[in-house]
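Structures are listed in the sections that come next.
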Structure P
Amino acid sequence: MIISFKDKIIAALGYIPFVAFIPFLAPQNDFIAFHNKISFFLLIIEVFLLGLAFIPQLKNICFLLFTICLFIGLIGIILSLTGFYIKKK
C-alpha cells in the first residue's frame, strides 16, 4: 500500500496533545487507523496524568510520566512521517 503525504500528515497530527481528534475526521485507511489508536491512547493517558497532577504528592511523578508520553508522541510523529505501521494479517 502506498501511503500519501496527506495521510502521513494526518497521522502525525494525532500525536499532538489535544489535537488527536483530527485523524478521526479524516477518511480511514489502515495506516491512519493504526496511528489513530496509538495517539488516542496516549491522549487518554496524558489527560489522566494531568488530572492526577493536581494532587500535591503525585505532582512530580505525573509530570515525569507526562514528559515520557510527550517523548513517545514525538517518536510517533517521526514514525508516522516516515510511513511506518504494522500491517494486519
Structure Q
Amino acid sequence: MKTEDPNPVVELPPLGLYRHYKGRVFEVVGYATLLPSEETLVLHLPVGMPRPPFARTVADFTQTVDDGCGEQVPRFALALTPKEKDDAV
C-alpha cells in the first residue's frame, strides 16, 4: 500500500516583487513553517504601507483566482526578482 508523503517538496515562489491581481504590489521577503501542519508559508510585505508582513500558504499564494471578469489569473504575479530590482536602481 502506497502512502502519501506528509511533507512533499514544495516549489517556493522566488523572492521579489509581486503584483496582486487587485493591483497592489507586495514584496516576498521570506518563508516560514506553520506548526503543527508543517505547511510552508510565504511572507510578503505590502510595498509603501507600514504594516507587518502577511503570510499565506504556498498553495494560496500561487493559486489562480477569478479576476471578477470571468478570467482565471494568478493571485500574485512576479513583477521583479531581487536582481532585476537591483539592476533597475
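Taken together, the values in this text are just the output of simple stated rules run on the coordinates, not laboratory data. Just so we're clear, the structure is a prediction, and the values are computed from it rather than from any experiment. Cβ atoms are built from the backbone, for glycine too; each structure is taken alone.
Numbers for the structure displayed
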item	result
Computed 11.0 for Kirkwood radius over Cα pairs in Å, for residues 29-68 alone - originating structure among P, Q	P
For helix-only ellipticity at 222 nm (-39500 (n - 2.57) for each DSSP H run of 4 or more, over all residues; to 500) computed as -22000, the structure of P, Q it came from	P
Among P, Q, structure where relative contact order in percent (Cα under 8 Å, 6 or more apart) as derived comes to 36	P
Structure with the greatest value (metric Cα Rg over 2.2 N^0.38 Å, set P, Q)	Q
Label whose coordinates, when distance in nm of label points 7 Å out along Cα→Cβ at positions 45 and 77 is calculated, return 1.7 (choices P, Q)	P
